[in-house]
1. Comparing relative contact order in percent (Cα under 8 Å, 6 or more apart) across P, Q, R, which structure shows the greatest value?
2. For the read-out Rg and Dmax of the Cα atoms in Å, for residues 114-153 alone, a value of 10.5, 32 was computed from one structure; give its label from P, Q, R.
3. Taking 81, 41, 30 as the value of Cα extents along the principal axes in Å derived from one of the structures shown (P, Q, R), identify that structure.
4. One of P, Q, R was used to compute FRET efficiency 1/(1 + (r/R0)^6) of positions 242 and 266 (r between Cβ atoms, R0 = 30 Å, to 0.05), and the answer was 1.00. Which one was it?
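Just so it is clear, none of the values below were taken in a lab; they were calculated from the coordinates. Quantities reported herein were computed from a predicted structural model and do not represent experimental measurements. Cβ atoms are built from the backbone, for glycine too; each structure is taken alone.
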Structure P
Amino acid sequence: MRRLLLLLLLLLSVGSVLFASATGSVSMEWGEWLSAIQNPDSQQGELVWRLRIPRAMAAWAVGAMLAMAGGLMQVLLRNPLADPYVLGVSGGAAFATLLGMVFGTAAIFLPWLALLGALISVLIVFGLARGTGPWSGTRLLLTGVVTASGWAAMISLILSLSPDGSLRSMLFWLMGDLSYATLPPWSLVVLAGSFVLTLGLARSLNVLAMGETTARLLGEPTRHLLWLVYLLASLLTATAVSIAGSIGFVGLIVPHLMRLLVGSDHRILIPAATLFGGLFLVLSDTLARTVLSPQQLPVGVITALLGVPLFLLLLNRARLKGV
């Protein structure tokens, strides 16, 4: 049954990309879409192959990375409310990117600035939270929250001092935007490598979810495992933010939903969350492109509008179960 669900999610992921390539502000019949697929050099072929499909692929990759990072963060902090942005990674990426926008940095370099800012944030949190004693998830969480607050203050300062002409693009990026997103080859390497490594750690994640003491008694090297999970989640988050900005709720909601469907076994949960995260963001971005066509919305607005009621439903479900 679970394997059938994974196969269904894989087929739906492919279907979502194809659906996104046929949907947009420029209407296109299915016959015209098939012709565009077969003739990339035609006008409609250019629209499909050079604009819509690359954007849909970028959305899928970002959604997959955020969902995987969310699942890892929830194990790391043993908190179902944890999401990829809780430790300040996105704040560092946003600060570096906005700083680049202020100084007129070429758009091609902005993803690298975001990645650099996220890396700096990871190093700050890692250095301050590591300490010399035993691992403390509480110390890591508090350090990350304080770091994120510091980045938020710096971002507010940049926005308040920026000229009005550049504020729109900055705000769109902060809300999560795929309008100019590209999918560099190195990001696919990060996604594929992290997925394979996370699957290899699935059994250890199952043990770790039972508690650090239990994991240590069962022979898991908990300190090294926890830092590896943290670095993996941070790398995935940094890569996603560098491509599309800060897109909320994907890493929080998707692991929850998949846990309800497939259970807590990370050998199944991680692939399911990865596939559904990509599917969810592709459909959200398609909605963002079309709901007020020809005007486009930041995809982060759509994920928030969809994520808030879903999250409230999950909380209500937990309350009814007495969790």
Structure Q
Amino acid sequence: MQQCPLGRTGLHIAPIVFGGNVFGWTADERRSFELLDAFVDAGFNAIDTADVYSRWVPGHQGGESETLIGRWLRANPARRGQVLLFTKVGMDMGDEHKGLGRLWIERAVEDSLRRLQTDVIDLYQAHRPDPETSYEETLDTFARLVKAGKIRAFGCSNFDARQLAEAQDSARINALPAYQTLQPEYNLVDRASYDGPLRDLAIKSDLGVIPYYSLASGFLTGKYRTEADLGQSPRGGGVRKHLNPRGLRILGALDQVSQRHATQPAVVALAWLIAREGVTAPIASATSVEQLKNFSAAAELVLSENDLAVLDQASAQGSGSEGA
């Protein structure tokens, strides 16, 4: 499978990144191993997780996803040479263990390395901005970790255009390496926070961009079309906000394009992201091998200019009523 450069990191990734939030949450150890094997066997190579996954589950402490990935690597040592490991730091892990200060990052990276059972993290990301820590301190800490051989590259997630620009200015002023990647929320229905100044800056800066929520918590699969559909999944409540005229118009466009290509709406939604300038590879999750087939189909699907125009027009911000 063709791979593309991840910005200035020196890493090359296949067109879709596996979102590891499901490991230890909606996928147990056996299923997680099955999914990871099938993902790599299909030709993909990048796995994204975070130290905080899945602390939101009752009884969990965080680190569950990294731990399962580490167990999979221990059981299959040859796999480490086939995959790139992306993880994140900064979210609240309890006991005031959070943020992007030097002391916490230096401890957190060791915890992630231990759980992942690896000597180096390929991409280490600031999970969200930390207003209590200077950009200089965080960037310097990441640079030290690169020099120490604990991480290969570093990026940021959930930064807006102003925050990213300020971080870049800090890197320049303090002669430090800047963020190399960006992980924003971005998909056909959630376009506002990335399209515009942030996307422009990412393109100008040659950042690797790996957007999350690529299928809008499942809404873009087309299985949620009425209030009655929301009970199908624990994540159903998160898509209620999309059940409005614009959201339904987007589903209609996905139906139109997917029927033209004899495929599924989810495949088209991922293919739209893959084709989008300013996107390196979308992050997507799966809880079954059957769902993983959509990844391969999306990587192979070539959307026409007309397909893209139909999807862009339906999903354009401010086109038609936004209300429910």
Structure R
Amino acid sequence: MKYSEFGMAAVSVALMLAGAQVAAQGFPNKPVHIIIPVPPGGLQDSLARAMAPELTKRWGQTVIVENRSGANGIIAADAVAKSPPDGHMLWMGTMVQLSNDLLNRKMPFDPVKDLVPVIGLVDSGSMFISSVDFSARTMQELFAAARAKPGEINYGSFGVGSLPHIDTEALATQAGIKVTHVPYKGGAEILQGIMGGQVTFAIMGITATIPLIRQGRIRAIAYGGQKRSSSFPDVPTISEAGLKGFTSGGWFGWFAPRGTPAAVVNKIASDAGQVISVPEFREKFIQAGGLEVLNLGPGPLAEQLRLDRESYSARLKALNIKLE
């Protein structure tokens, strides 16, 4: 390469870096929309709404949380994937909601190529809960009841292919029971279904269950984390309750449209990471809800997504779950 070519290459790199810096410095220049794939009141929604005012203060632009539920996250993710790649529209979701293609769903976008990982926010073990009117108080008692009446005991989830659905079916397979699936659109509806007697039990994110468990309106049977929850130290893990090695849970992260400048992605990740790392915020909105801070940047989140999709795919194949 000639000297002049070296010079031109150097200038090109410098211009690209300068452009990236300008993009980051100019972000945001209008309201930022965080699109949530579930109805208001659930785990994802609560965390996003807690973060929105904090980021509004940092950015000087309003951060708006929008709920677009349906199709196990596809509707919300598609809207973001097809939005301008400038960081002003973000999708908040889970690994499972980015893995609908593994269920052979018809996807209007490529979940791996068309969305860019921004930040992994929090990690959460799931809580195995039941109606207080159900006679079983432990997992073993529930299993015994299910074996006595195959298919007559039902459970709620966020829909076919959702993590609660996959985890419950895997749990049922390991326990040797048959239960009936009742799909809902979000956590709030599942809880209403349990309290109203439409479903007997569910596996779902711990945060939304905490006040109802403490009020005695639903029963905590077991916790899906590797170790007991600090919020409910007397509740055994699913593994302790009889299914050795079984865990249930997931993470929530933010994703941007493909083509969003790396500098903008990194700025969002850095600023959001700072918000969830503030001790007061962490204690009030994360730890109080039984969650753990992840704070995974774009690269680590991409790798976590890859590993989790592989694991999820293997479980799907083992259970042979198909769309209803």
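1. Evaluating relative contact order in percent (Cα under 8 Å, 6 or more apart) on every structure, the highest lands on P.
2. Only one of P, Q, R returns 10.5, 32 for Rg and Dmax of the Cα atoms in Å, for residues 114-153 alone, namely P.
3. R
4. Q
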